[in-house]
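No lab work stands behind these numbers, since they all come straight from the coordinates. Remember, it's a predicted structure, so these values are computed and weren't measured experimentally. Cβ atoms are built from the backbone, for glycine too; each structure is taken alone.
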Structure I
Amino acid sequence: MDLFPLLLLLHVVSATIWVGGMFFAYVCLRPVAATQLAPPERLRLWSAVLQRFFLWVWLAAPLQLASGLAMLLAIGFRNAPLHWHLMLLTGCLMIAIFLWVVAQPYRALRRAVAAQQWAAGGAALGRIRQLVAVNLALGLLTIALATAGRLIS
């Protein structure tokens, strides 16, 4: 049985959840929350939203990595086109950034919100915003590699 279509489906759905979630949070939710909510409400909202979103990323990221590696191994590293290798690189960078966000600024945000330390929470949220911007750019680059990468291979 050829598992490639199923692996590709899992890969694309995982990318959609992760990159789409970052796009929505960064481009849609962030500007509205920043203009309509006071810092305590905004920080509470982000803490809760990120908690829910990160649960999905904990599912999507390993699924995306596993499905991508399975497809890569199915054809062999040596036979894989260059853009597949670049997608693996950008995906691993995205996972590393996500793990850093969860371990450092997100943890600081949660502590600050629990202690009602709004300035510290704002600083942590600012670091998260910067790292999400980097990850969103990497995610969009990865999508570009997936769709137009044949042009460089």
Structure II
Amino acid sequence: MGDRAFYLNEAVTALSKLVRTSVATVSSIYETEPWGNKNQPFFLNQAVALETELSPEALLENCRQIEIQLGRNRKEKWSPRPIDIDILLYGEEMIQTPTLQIPHVHLASRRFVLVPLAEIASEARVPPSFCTVSVLLEQCQDPSAVFRYVPEKR
């Protein structure tokens, strides 16, 4: 919703300001078909690699706070929103708690996740199969459109 590229830039800036955390790499921005509720505008997606000393749970809490600061309101699943920050991987760890699943539960089945992730971490190994991100992208059956975002001229 709103100025999609602005929200992505603000989220990356906020992530870079987290304690004991730095942004290592940022992918290009991709425009993608909406997932779930298709009756909404295309999304913008981007992958960000962080170097952090935060625990996965602390990182998740910080991501949720950034979403709130940027106007996210979790009312309805797959509803339009200004920002959605997901933790896709945390090294090669597998984490299953009531609030956090790493790797992200749908990572391997969504092109809008794999394309930007492959740009910055194609050789990252994804548990439990430990296939690389590039292999998962090759195997992905998701037919949805994913293309590099071209900002509108103002």
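Of the structures labelled I, II, one was used to calculate helix-only ellipticity at 222 nm (-39500 (n - 2.57) for each DSSP H run of 4 or more, over all residues; to 500), giving -9000. Name it.
II
Could you tell me which structure in I, II was used to calculate FRET efficiency 1/(1 + (r/R0)^6) of positions 61 and 133 (r between Cβ atoms, R0 = 25 Å, to 0.05) as 0.90? Intermediate results must be reported in sequence, preceding the final value.
On the way: I: 0.90; II: 0.45.
Only one of I, II returns 0.90 for FRET efficiency 1/(1 + (r/R0)^6) of positions 61 and 133 (r between Cβ atoms, R0 = 25 Å, to 0.05), namely I.
Work out which structure the value 10.2 belongs to, where mean count of other Cβ atoms within 10 Å over residues 93-100 was derived from one of I, II.
Working: I: 16.2; II: 10.2.
It traces back to II.
Computing distance in nm of label points 7 Å out along Cα→Cβ at positions 21 and 85 gives 0.5 for which of I, II?
Working: I: 3.1; II: 0.5.
It traces back to II.
To which of I, II does the computed value 31 (percent of Cα pairs over 24 Å apart) belong?
Of the structures listed, the value fits II.
For relative contact order in percent (Cα under 8 Å, 6 or more apart), which structure out of I, II has the highest calculated value?
I
For distance in nm of label points 7 Å out along Cα→Cβ at positions 69 and 117, which of I, II scores largest?
I
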